[in-house]
Structure 1
Amino acid sequence: MTGSGSRLTTGPLAVVGAGQAGALLSIYLARQGHEVTLYESRPDLRRTRVGAGRSINLALATRGIVPLVDVGVIDRVDDITIPMRGRMVHAVGDPEPALHPYGSRDHEVIHSISRTDLNAILLDDAEATGRVRIEFGAELESVDFDRSLLGFAGGRTESFGVVFGADGAGSRVRAAMAGQGTCRFTTDWLDHGYKELTLPPAGNGSHRLDPNALHLWPRGEFMLIALANPTGDFTVTLFAPTATMDSLDTPDAVREFFGTEFADFAPLVPDLVEQFQANPTGPLGTMRATGWSHEDRAVLVGDAAHAIVPFHGQGMNLAMESVRALDRHLRDSPDDPAAAFRAYEIERKPDADAIADMALDNYLEMRAGVIDPDHVARRSLALELERRHPEHLSPRYNMVMFSTMPYAEARLRAERQAELLTTALDDPTVDVDGLVAALPELPALDPLADPRALSVR
């Protein structure tokens, strides 16, 4: 139970933003015994169709699975996921795509899941606690910290004891904190954007491509990816330089581009041109913030605290892992939320910065590295060394996706392993097994990171 003198108990708790992070946080706060109001600017996605072209399927990995196990929704999540065992690489000139497995163990799979469907499960569970009230169509415009008031569109105000900003990369809560001088943030925009498409199912409702893989068309400066949905379709995303996107401004330009660059994909989407012209082009950027809290009154979670590009499939996993960390710190310091907020940032900011950097690195790997012979050789050697020394070495990708070690530690280990791989590839006579055995042992998984939590069918 929480202490009696904390703002956590003396004033209303407001969570702004009902995406994955906000909905999950509301569940955790309710489990602590708090009454919560969850404010969302959009309509209820469980009853209103989400606008096309803005979903980018989520890649659910170990770090995101752990909180879902923790709050007891993993069985429902399992029903709507599709396991992916690796990247199916559609290289130019290859008659058949090639599967590049993610890992050497059966459970090392990533689970494709609809952003909307996962969000709906979390909203349902939040309401089922009996302690979370959700207000949709509540667009936050201002936060008055002096009077402890939230200002919404239409002139309505609501009081708060603590406000949790889960309102995304353009967070109004973060902007209000910046106005108080307690939060500083920068956004680095990539000169690249994304466009989402849908690859429909076959006439009998089956998948037109192997559903148990992330399909990847690497083309150097740009790439196409496709993730399967249980409904037989694929969510497809083109990532490309802004100049390339801008050049695709006529139906003929779209047809020529896809027919030339993605010749095996284009015939599978009869309305490709129509989709391309109708769906928006989304921006890609990294937002880094310092000062995630304001006294004991406000704290940021999810993209409001750390927005990253989607190329490592970790934005949602990072957000949910951070929410669980915040819950732990609030439980540790129930009478001093300001101390809990500070401890939460001290723990998570180095990890958020690390995965932001690794996500940018992974963009280059996905669009070009997977077809580079040197990269392929290094990856193959890393997987073989992991097989021989599983307690000492794991490829960087696997440490990020299939472990719960801090992201910052994974990055440091990966740098040391990269030096080792370079040495081994440059000098075939080196005792590479001895070098690996000298590495520190890998940390244990979180006890909730059970590889059997989701089906790997």
Structure 2
Amino acid sequence: MNEKKYLKWYNKVGYGSGDIAGNVVYAFLTSFAMIYLTDTVGLNAGIVGTLIALSKLFDGVTDLFFGSMIDKTKSKMGKARPWMFYGYFGCAVTLVGIFAIPASFGQTAQYAWFFICYTLLNAGFYTANNIAYSALTSLITKNNKERVEMGSFRFIFAFSTSLLIQAVTIGFVAKLGGGAEAWRMVAIVYAIIGVITNSLSVFSIKELPEEELREKDGDTSVKVENEKYTLIDAAKLLVANKYYMMICATYILQQLYSAMLGVGTYYMKYVMGNENLFSYFAWAINIPLIIALIITPSLVQKWNGMYKLNFYGYALGTLGRALVVLAAYMGNLPLMFLFTGVAAFGMGPWQGDMNAVIAECSQYTYLTKGKRVDGTMYSCTSLGVKLGGGLGVAIQGWLLELAGYKGTLAVQPNSAISMLQIMYLWLPVVITLVISFIMSRMKVEKANENFIKSM
């Protein structure tokens, strides 16, 4: 049976373009914040890492809080769109703040400035914006094919933005004269781009009426209980959903993986001897990802679902990263590029259909518990970004400090070089292996089908 279609092509493209704004923040922060703080501002990598870890304490309840608030919101714009729209203005201001630490401040004040801006960005504004953006997958269409297409468009824009930011930022900063003022100007430009694209995305789509969202073909017998619930109730619903826990774990590991690849700014500069290579590896990662995202909707249809595609894709990704390690120790740069691309291509399908899997996960809670908690369910996206990405950057700082890295040194000690190899080459292999195992258990589509058949 053909599912009802809800979206035009421009709705899908408009929705997807919203991740330009998200990755203006995320890619810029994860790829360049640490090297800016250590090599330009002169802060200690270990202390920065500790501050980021402490910031995570403020993140503990904000994901559930904003997810719950989205579920309870009633406005002319809908449930999620107001949070996505207004939340981003705070993202823009705090992003600039992180890259505008006053040189006139004492070092203690500089640490405090960074901590406040970083915490406000991650625990507040980015959380509200990102959860709302992700939740729209369930709120603007009930068509699973359209959800996959939305995810593909979203991450095409996401990885294209990451590619451009990783490829041009170092040169952009240098062109503006280098130093602290150049980093501040780059941050302002990126923040303006983010505000514009986020606003265009918000107003390119509209949410379905609540009455229509409650109607689901094949599960009309499911009794919907009163949606008034506390944060504790919401937490219980999420923890009771094993697939939500799997997705959370996967998302956190993905962000840790990205943070380790972010060490490439250091790896290329101090191990490869050419910091400009980072932009070339950005191409090697993001172009195959984009290709994979383009073909993901057709592959989902061909394979009759997302499970096999995601599992086999990540198995290929793990093999690719293992071969990157081999090529690196062989000193073969072309093979490093090639296998980096293979790994990225294998991981691409999950990026494209991830929101559709979360929608299936939300449907699982609805079928088993009679609760529609789409906004709360999508808290895993913000939780993963903040915990995984934040802890990833924190771990960067701790490991660099442990290895004796000093941003003021032109030549780093052997211990720091060895640590950079572990972080950039070996840890990504371990992380992708664990994700592959989780993917082998992610059978939420089958679980929903079996539940509906049993009713």
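FYI, it's all coordinate maths here, none of it is from the lab. Please read these numbers as outputs of a predicted model, since none were measured by experiment. Cβ atoms are built from the backbone, for glycine too; each structure is taken alone.
Points to keep in mind about this one:
- Which of 1, 2 yields 21.5, 68 [Rg and Dmax of the Cα atoms in Å, calculated]: 2
- Read-out relative contact order in percent (Cα under 8 Å, 6 or more apart), computed value 20, structure in 1, 2: 1
- Computed -11500 for helix-only ellipticity at 222 nm (-39500 (n - 2.57) for each DSSP H run of 4 or more, over all residues; to 500) - originating structure among 1, 2: 1
- Between structures 1, 2, the calculation of mean count of other Cβ atoms within 10 Å over residues 103-110 yields its largest number for 1.
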